[in-house]
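I've put the structures underneath this note.
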Structure 1
Amino acid sequence: MIQIQEPKSPWEIVHMNGVTVLPPGGDTIYNAFLVLVDSYSKTPMFLPFHKDDTAVDTAIMIGYKVISHTGLFHNIISDRDPIFTSTLWTNLHTFFGTKLSF
């Protein structure tokens, strides 16, 4: 179990997890959603996506729908889903100086 520091501002530390056991629905037939919860305010965000989306697709979606409004996260806490442990995500965290915790 990791020690999680207290966030000092909104969207500094984010908990992220995908829910992929959903029946198809909506106009574009989404079959999953990504849950992001701000550790500071406990505000959730729910982003519909397709469970076969790649790490690149997921990163672009988070960039356009979340980071463009909240700014970069300092720390993302997630499970070891292959999307979050991929080379792309590792490189993004290195580039932006952020941290991914499991």
Structure 2
Amino acid sequence: MKTILPVDISVEISNSDGLISLTNVWPMISPNMGFHYGDNIALSGEGQYDVTLQISPLQANLTDLFVGRLAEGQLAKMQFTFDTTDTYNLEIRRLDEKAGTR
């Protein structure tokens, strides 16, 4: 059994023209991707983007082994290049053999 921790995650996306989007992403669950955070964010076209993720501290009362842990937020920065040639020609593979069971 996996544990999903309740946190808020904000995403800031910018490029050389400035800020593109500042939003909170949503917790989601998918049969193919499992638990993840996401949202549909429109980009201003192909090119390089800078992303900053601000992950909030855990929003729950902590007991036992978790006391003193997960109490600080985290910041992550990364870059990616949006290229429609790469994006729109992705191969789709169905992973039926990895489907969950009840």
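A short reminder: the numbers here are calculations on the coordinates, not readings from a lab. Values in this document were obtained by computation on a predicted structure and should not be read as measured data.
Source structure of the calculated read-out (volume of the Cα convex hull per residue in Å³, 135) within 1, 2: 2. Here helix-only ellipticity at 222 nm (-39500 (n - 2.57) for each DSSP H run of 4 or more, over all residues; to 500) was calculated and came to -1000; which of the structures 1, 2 was it taken from? The read-out comes from structure 2.
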